[in-house]
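See the structures that follow.
Taken together, the values in this text are just the output of simple stated rules run on the coordinates, not laboratory data. For clarity, every value in this text was computed on a predicted model and none was experimentally measured. Cβ atoms are built from the backbone, for glycine too; each structure is taken alone.
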Structure P
Amino acid sequence: MNEHTTRGSTPQERRASRRYMWEIAAGAVGFLVTFLFLPELFPTEPGSPAAVAVALVPLVPVVWIVIALIRHVRRVDELQRGLIVLSLAIGFGAAMLISLAVVFLSTAGVVVPQPEWWVFIGGMAVWGVTVGVVSFRATR
């Protein structure tokens, strides 16, 4: 951690932040492993119940990430909680703008390949950048 993330924080807050980072990292690795490798390890017939199950298994680590986020929000002080909520709101707004852009492009006849991924990745990226920026600005 650099001085901006530790300045003014207590050892308990730093432990909570480290725990949150480990929980998020474990969920992200779990998601990537199940999303990227599970279909290769367990080939299924498209549309079959097994295919549906294999397709939905990556949601388990995502639920883990959501629980980790909720636990973290409950552990932090009011300032950090406000910064997290602000960054989530900005990320949500970005995801909504991206989804509208995809809809408007499709009405214009432009095909956006895998639009759900643009919405998901765009919203998550904006949230991730925003939480870092607002946290850095709050500690200056």
Structure Q
Amino acid sequence: MANPDVTPSPEPPKIVELLQDIGRDVKTIAVDELELARRKLTVFMQQLVVKAGVAVLGAMVALIGLAMLCTVVVVALAPVIPLLWVRLLVMAIVYIAIGAGTVVLCGRRMAAMHGPGLDQHVAELGETIKAVERGLKH
């Protein structure tokens, strides 16, 4: 006699179903990896924009201060150089030289500090995209 309380064991999943499940899982992992890479790159770029904004604000304040200092020097040079236009020309040349030197110095420093940050994030994103493309082709 068959016992009605005992349920027959479920049929094991077929290979086709297992492969479909694996395919869905791989697709989910790939989408999640792309989303993670996108978020990491977004956070990195937001931080970079904030830092650039702070740097620009600091540069503007420094530029105004330097302009005021040059004005003071123009007035102070009156006993030495009597012609106003010559004093202004001298200080304009000094002002431009200081600005150009600062740009070169900051540009070199930023290039050195740039380091692996952005390059690493872009490389990781590229590797992820290539891996997903390879996975979807197979």
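Of note:
- Structure responsible for 33, 23, 11, with semi-axes √(5λ) of the Cα gyration tensor in Å calculated and labels P, Q on offer: P
- Comparison of P, Q by relative contact order in percent (Cα under 8 Å, 6 or more apart) - largest value held by: Q
- Source structure (of P, Q) for helix-only ellipticity at 222 nm (-39500 (n - 2.57) for each DSSP H run of 4 or more, over all residues; to 500), computed value -30500: Q
- Highest-scoring label, criterion being distance in nm of label points 7 Å out along Cα→Cβ at positions 58 and 130, among P, Q: Q
- Per FRET efficiency 1/(1 + (r/R0)^6) of positions 74 and 90 (r between Cβ atoms, R0 = 25 Å, to 0.05), the highest-valued of structures P, Q: Q
- Which of P, Q leads on distance in nm of label points 7 Å out along Cα→Cβ at positions 34 and 122, largest value: P
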